[in-house]
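K.L.:
Quick heads-up: structures coming right below.
Read-outs throughout are calculated quantities, based only on the coordinates presented, and are distinct from any laboratory measurement. On a predicted model such as this, the values are computed, not experimentally measured, just so you know.
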Structure P
Amino acid sequence: MIPYRVLKKLVKKLVQHRLLTALVAVIAVDLVSAILFYAFEYQVQDGLTFFDCVYWATITMSTIGYGDITPKTIEGKSLATFTSVAGIASFTLLVSLLAEKFLMATIRRREGLITVRRSNVVVICDIDIRAKEIVDELKQGGGFSDITVLLPHHHTPRVEFGWSDVEVVRGDLVSDDALARARIAQANIVIISLSDDSRTIHLVLKIRRKNRKCRIYAKANHFEAVDLISQAGADDVVSPMAQEKLLACFAHEPHVVRFIVDAIEAGQGIDLDQRKAPRSVVGMKFIDALSTLKRTENVIIVAIVRDGRIIANPPEDELIKEDDLIITLRHVQE
């Protein structure tokens, strides 16, 4: 006999999970009807098996009613009436709950209330259109996958990101709940672009406590915040000085500025790429490696990255080492 506490716990769980309750109801009506049908009919119908009774109960509950198995007794006919009514009710309840579940899942995804399964890159923005620009650059320029975008819940207008592997989470950007739903602890890269430097500092501190291994790249809106954001744990901070210098350069070197902007934006015909030095040029002098890659890949080496240090326009006899990264420039065919 089932203990009272176990039965009470089971009933409580069924009440809390309406879909499970509806499924149990359908199965219960099916089995009870099959057992009673067998009890009422097995003596008057030769060769009737319990499987036949389950089949009859299921067909009757679904109101299909093929007519290949029919009740012969008054009790069986009364049972058929009960089974058809109970079947319609239980099946309708089950189907409506299933539809509600799928609808709610769609609404939760659209509203950003989901918990993502995995995150490689997490982009945290307070404006949707900024987040879309970052995501487009990550996808087109870097080829990143499993991107999660964390946005404020009530910000408008909302934009569609248009990438199948980009998930959107909405909520309070500095709350533990939103960060947990974005799987911040699993992320390899976190990009933060907020309008409030104090929230950026707070966010960097929280993320660094939850994930010590990820790379954090953040934007500062004021010069004074650059060092503070770095001290909070950001690996690199984009200073507002860069934008000011670009604006000033437009006055006397507009083509240089346009070249730089086109080179860092995906889909503009020019691509700056960072990658590990190919084996084919390791051990070569810079001038020879430059000629080799220009001939074989139609790219130009503009800098070498060695131990985190950028060597721009290296000397001709600078040797390319195995652990070097190279920054190359290429023209992208439209």
Structure Q
Amino acid sequence: MTDALAIEATDLTRTFVTGKGRARRTRTALDAVGLRVEQGSVHGLLGPNGAGKSTFAKILTTILLPTSGTATVLGHDVVREAAQVRRCVALVLGGDRGLYPRLSPAQNLEFWAAAYGMGRTRPTRDAVGAVLGQVGLGDVDYAVERFSRGMKQRLHLARALLVNPRILVLDEPTMGMDPAAAHAFRALVQDVNRRGVTVLMTTHDMREAEAVCDRVTLIDGGHIRFSDTPAELRSRARGEARVEVYDFAGRAPEDVAAEVARRPSVDAELRTDGVLSVAVRDGGSIGDLLQYLVAAGLHDFAVMRPTLEDVYLQAVGDRGMHVG
């Protein structure tokens, strides 16, 4: 199994039945999804709320059964070989679930070590200390009820690392964190990956995906819309580039926006923050636009290259997206 893909899904489908009687409905959360994740990578699973990301993660970690299709983790089928799958994968859901608020982080992990059958031995205590040190909680000995959201997520990650997983599945790991805590947590994820652990991370934070993922896959409505590297997706984004104009040389911004909008192959939008955003459509020339702006006496502008956020918005709009 050493040469197997970390994760492989083929025609993976999951449906749920809701309501009763005449109100009974079947909802499809995943519809014939196919996905391959290489060992040693960080793979982002993107999509708006309700797209099917968490359902996919729960099937991979044997919490949910697929309705049809197959999924394997390091070559082990998640239905027929669930026990083997659980030995090599760990899921981090986050929040308060699974944490005992009146216990210290070490006491929490010692409890879970016992539940995992690791025993109350010196090697177990050493392992607890090692993973707490790895996530930056080695010197914290007060109750979890005093933890911030970011500290709780670190403890969840430590709990997952306690079993030495080969694959780590993170479901919206930085949701609700402040920017500094989210940045620190992403650095931890990258450190875990450098130690040889494959990471699958669900998120709808585009900056997070761009910062840590080798490849990203967009799921929308239970279907995969695209799967590629962030750089390749940015290069395929519609429009060569976007120009932001910050100063209008004494002219009314509305007049400048209307004049620019009349040019071929551009879309111009005067944003609420007073910035004129001009996108170059397919067939347009960024060079021609820049020459026009300079000739018009507009010199305070910047060229903004397409981002993963632009790719996302082109694919699904702003449904359920969170940035920052």
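K.L.:
For the read-out relative contact order in percent (Cα under 8 Å, 6 or more apart), a value of 19 was computed from one structure; give its label from P, Q.
P.N.:
Q
K.L.:
Figure out for me which of the structures P, Q the number -0.85, -1.00 belongs to, where log10 I(q)/I(0) by the Debye sum over Cα atoms at q = 0.14, 0.20 Å⁻¹, for residues 205-300 alone was derived from the coordinates.
P.N.:
Working: P: -0.85, -1.00; Q: -0.66, -0.95.
Among P, Q, the structure yielding -0.85, -1.00 for log10 I(q)/I(0) by the Debye sum over Cα atoms at q = 0.14, 0.20 Å⁻¹, for residues 205-300 alone is P.
K.L.:
Still on this structure, please answer the following. Work out volume of the Cα convex hull per residue in Å³ for each of structures P, Q, then name the structure with the largest result.
P.N.:
Details: P: 268; Q: 189.
By volume of the Cα convex hull per residue in Å³, the leading structure of P, Q is P.
K.L.:
From which structure (P, Q) was helix-only ellipticity at 222 nm (-39500 (n - 2.57) for each DSSP H run of 4 or more, over all residues; to 500) calculated, if the value obtained is -10000? Let's see the in-between values first.
P.N.:
Details: P: -15500; Q: -10000.
So the calculation was done on Q.
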